[in-house]
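Structures given as structure tokens follow.
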Structure 1
Amino acid sequence: MRSLLAEEEIRRYNTDDVIIVQDAETRGFVYLILTGYCDVVMHDGKQFHTVAKLQAGDVIGEMAIITGVGTRNASVVARTPVTVCVFAEETFAAFIETEGFKDKLLNRWALRPVIKNLPQFHEMTSTVLERVGSIARFEYLEKGDTRRFDESSWYILCEGSVEDDEGVQEAASEFGWIPFAEANAGPVTCVEDTKFIRFRKDQFERLRLDSPQINYYLRKQRIGQPFSKVDWLLESVTME
């Protein structure tokens, strides 16, 4: 940690400045946002897509270091005036390795885009998604496996399909304990190899109570579901 901080450098960028460029070499730096907001932008060969929004506390460019790819997988553009703290790649990589963070970060990076694309989370900011990702885990079932989900965890199907009493369920279907909705603990059978994201109820409830944004967006997403799924809604009031 002392070595990491000893080599830090503060840089400032104006609105619309490009901090890192997609497909460019890493050039030896990792960035910690101190103030301001940034957009993570990817070009698919035809047009640009904003895939994430970053703010103070977020780290830029760490993925290329840990995975050893050596090139940036996206551009980062300042959406407001931005101040960053810059670290040397070698020092940052040594710090991650020494502290035993590498496997945790790789798991987090694998979870990040999957969580972001789920309808339960896609409107949340990157900072909140990072916190959600920190308590998420992948679980896998093979074709033909049967599983009954208990109510100690929330399971979201993210790949494959399963069959239950209501028919075939596709990606984004929920099982076990479900926040702001009825539990779905019945048995399912895997139609194909499947992958779930699992959140322990106790961990998610602590995070939810500490993150108003999670409450807001999950409730908002539930309103579009059948009424039986959101019995916490108040009934209409007649005004005379």
Structure 2
Amino acid sequence: MLSRSNKNVVLVPMPAGTANDFCHALEFDTVENVLEAMVDFNIRSVDLLKIEISGNGTAEETKYCSNIFGIGLDGDLARRSQKYKRFGVPGYWYASLKQGAVAIFRGMDMYRMRIQSGDFHHEGHMIGIMLSNVERYARNMTISPGARIDDGKIHVTLVKPMSGIKSIIAAVCVIPGWHHRFKQVDGLTCEEISVELLDDAYSQEDGEVYRYSRGTTFKLSVERQALSVLAASPASSNGSSPSS
């Protein structure tokens, strides 16, 4: 990303991970697709999520995500699924269903957070928050319908308290992108947002798991056209996707 001044530096993504969400956002499904695209060498500039972390007496830190930053349930599920990582995406779903079965009897874990973005403000218990730069993650979950990796927006999904059974139904509805039909699920788009933890919580940052203490604050913004990447087709290359 820091080599943006050199337009000759282009990232060539290879789908060799667990869910390959970044590659899917660029319409790459296989390594063969990428190698074929290198012949035409279409270039696309894409955004990143910039995350400035402060508070709780720790040194300030800046991170970047290409796909999604999830706090609360999403981070906890990513942590639990690590022991099944060798099974790939099915391992994530197994960990999710296992935790969902527990939630039916014990209820969902809650995390207190304070969220601010422009005129939007929410404080209190919630199941989790997901801040996305892509439409899909975990391969099949349509977390932000219509999102594009170069639209200059942070796509926010906020999940408020609900019963264990209802949360499982809502989770299944993420696959086709119907989760925003639940009144306990809020969605918004923004260019900047801050999240302050009022409880300890896990996060997942492009699939990597971290634990943060209460008092930690995350300030997210969009790093526009941060990376020049190989694109799958001319239709989505060279910044041709309209900005909203």
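Points worth noting:
- Ranking 1, 2 by distance in nm of label points 7 Å out along Cα→Cβ at positions 180 and 220, the structure that comes out highest: 2
- With mean count of other Cβ atoms within 10 Å over residues 140-147 derived as 18.9, matching label from 1, 2: 2
- Top of 1, 2 by mean count of other Cβ atoms within 10 Å over residues 28-35, largest first: 1
- Among 1, 2, structure where log10 I(q)/I(0) by the Debye sum over Cα atoms at q = 0.08, 0.13 Å⁻¹ as derived comes to -0.30, -0.81: 2
- Structures 1, 2 were compared on relative contact order in percent (Cα under 8 Å, 6 or more apart), and the highest value belongs to 2.
- With FRET efficiency 1/(1 + (r/R0)^6) of positions 12 and 124 (r between Cβ atoms, R0 = 25 Å, to 0.05) derived as 0.05, matching label from 1, 2: 2
- Parent structure of the calculated result 0.40, given that FRET efficiency 1/(1 + (r/R0)^6) of positions 100 and 212 (r between Cβ atoms, R0 = 30 Å, to 0.05) is the read-out and 1, 2 the choices: 1
Since every read-out is calculated from the coordinates, none of them should be taken as a lab result. As the structure is a prediction and not an experimental result, all values here were calculated from the model. Cβ atoms are built from the backbone, for glycine too; each structure is taken alone.
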